[in-house]
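Structures are listed in the sections that come next.
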Structure P
């Protein structure tokens, strides 16, 4: 089974588009643990989760990881 390069590029583009919202609205997503937030990126019946933190002093978002919802056993 080979990798579908078009699907992979479409997924990367979808994730990039979703996290761009954090540039203007860094507090839009839910607060999880301490200062870690999770942005849900929907794709059909499931999707991805971007875990990140926001440094208000520097006005900077740090993406810690992006994972598929099924990796963590979480479906929202």
Structure Q
């Protein structure tokens, strides 16, 4: 099972955590497509705590974390 964690604004209208079967998605872009998250909405993408790209493959037991751009002062 792949665990997908959404943070901040990406949670609006979505759950905080999703579990996806590894056979149903090949990479992070597939996950974003299933969750209807546009590429430009994601500023930081981590797989098991390491920065990756949407094209990066995912496998069973991966933890994918998606963060939007964060503003502040």
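No value in this document is a laboratory result; all are computed from the given coordinates. As the structure is a prediction and not an experimental result, all values here were calculated from the model. Cβ atoms are built from the backbone, for glycine too; each structure is taken alone.
Using the calculated result 10.6 for mean count of other Cβ atoms within 10 Å over residues 12-19, pick out the matching structure from P, Q.
Label of the source structure: Q.
With helix-only ellipticity at 222 nm (-39500 (n - 2.57) for each DSSP H run of 4 or more, over all residues; to 500) derived from the coordinates and found to be -9000, which of P, Q does the value describe?
That value comes from structure P.
Figure out for me which of the structures P, Q the number 43 belongs to, where relative contact order in percent (Cα under 8 Å, 6 or more apart) was derived from the coordinates.
Answer for the origin of the read-out: Q.
Assign the value 5.9, calculated as mean projected area of the Cα convex hull in nm², to the correct structure from P, Q. Mind showing how you got there, number by number?
Working: P: 5.9; Q: 4.7.
Here the read-out was taken from P.
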